[in-house]
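Here, each number is a calculation from the coordinates, and none is a lab measurement. What you see is a predicted model; the values in this text were computed from it and never measured. Cβ atoms are built from the backbone, for glycine too; each structure is taken alone.
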Structure P
């Protein structure tokens, strides 16, 4: 198969690989009690295993991005996913707490190498398919969250049938499948295509974009995404603590609320690229963080679990727009810059996953529900930064404001 149809088939394979790989990512969560009872891991050591994964993933992303620009996205994506598969498989045969922690660190290394490559390949196929890199990066978010949602669901559905070791053996198989899908999707090319398809934007605005100050741009994008990640990562422990504590909800209600929030995140990621086009002259990031601040203020002030859940779902509905906006800007940078930019952006952004839960749980012990007010302040600060950076954030989309390019006729 050739032409746009072939490119879109490759895009489906790539997004399928992203979803499949993320199933293994969340499989560990239901087995946290196993780490304590079987491996005799303390709460602190369990925290080290989770935080160590996030830290090694963050630290390895600049290296992954540097390699993408020099070797190509396909090779680095396959290598990173292979390391991830090996670490996942090793967890299935681990016998000591030290081995579990080591496997998590290696898993983070594999993810850190793979992520800039997967982002770069997704942006490439978005351009080649005519969908646009911003839309396909939104679909990337949908695929990733869908996979993360499936992981705990499978464990719950197979409760009593699947145990720690078989779960991670299965996770390793799924990650190998993801590696194979990437290899097949890009079997004809190891580097981003040089040809500009007919549906691309005019060259002159793209050249203006290439003159954006790269290091400050990546830092600003990373800080905005860090704030977005930190807010969500903080809610992972805060939501159940506050929901089952002062608000009196049951564990099942909390689980269903979180599932609904993730489903909403996935759905809005899917349309995020289209929203980016419709709002390219509007300070979207600033508005999204203002909505998050309002939702967090409601969560702080309400004493009703239903209102608390509605605020959470509202926050999850707008968070994907930041996710897509930040990555769409990098996706429009020229070849030779994207890997580097995605790598350093990922390092800064992923620090939110490390800091969010640590700061939030410490704040909750001191302030209780007032910790949501602290998160609201973080969101307001990010809103101010998004407003100040609006000229940079909209620059990639100014290339869409001229006469629409002539596209070849093709079905969706």
Structure Q
């Protein structure tokens, strides 16, 4: 009897162990991702040590831009995490989707650290985005300057980029806001799992990312999320105005990739705003296939350039260009509604511009300054990057300058907290 009992007990133990193994296998995260709250998953993708961060600030930065700037050396190594999170697409009736982004955590030995949400600029590949920092120099510069000095850096890849299976949501306002907001939300349980408490929030961006930052800031203020300060560089604040400028008042310094920007935007708006045939109605027939191929990632920017003219007047149909002047048609109405400065802001803002920026003219980049003054909004300052600052130079200058401003904001907040009367 005793022997039979021992045998039966052994069988039960084996079965329980097998069940536990099956449960553990079922719960194991795919591809090394660790699940946390809210359907968020993350995995470590590497570490930038101080030596690597210093190379980014010197050698790699000079390869990216010849603009003169001297960055302080990094202080801390930075751990990099790719994040997958659930979101919704507003333009498609809030259809659920999965998006990706980056959380970068300094090994600073501190429990609480400030956070910079960085919104990336235009890229012509799917993975030159924050969650793939080795492919994104702008992300690396932000990591070296901010995470290397003790800030947690986060960044959404936007819908259609990184690990997202969606079409590219290029300059689609509500989707950009949603992707950035849900990335911020996703970063919190990731930081909790990493034993890091998030401090004051700052937002920053360049080019398309500056537009995204302004759109994100508007969303953050609308849902009551406090932002300590915002900094943007080369911001296309008014898409209707800047596209008209490119079409009707071209300059010798204009970037050769302006047709590529319109190729992405027209195809994205056709996808997200249900405008079938938009690209065909706007782009000359000889270049429509190249525009579609670039948007879908079937050709590189270099291949696109070899197949298309550098002039928008040659790339776009005459009837489309004529309609732009008075904003006729749904595309132009959506473009008008995609401005990112028509609200009374509560967040201090610095808007950087370059005098020889080949993409965003100073007037467009500084539109929020007069508007916030008129509306009685928060202090908003125009920050010149100088007479030699082109598009990339403006970014380099902005990244260097805004760090000191964010630091001062933190110090002021700490001083205020220390002197505030107790409850």
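General observations
- Source structure (of P, Q) for volume of the Cα convex hull per residue in Å³, computed value 198: Q
- Among P, Q, which structure scores highest (criterion: relative contact order in percent (Cα under 8 Å, 6 or more apart)): P
- Once distance in nm of label points 7 Å out along Cα→Cβ at positions 55 and 375 is evaluated on every structure in P, Q, the highest one turns out to be Q.
- Looking across P, Q, the calculation of helix-only ellipticity at 222 nm (-39500 (n - 2.57) for each DSSP H run of 4 or more, over all residues; to 500) that yields -27000 traces back to P.
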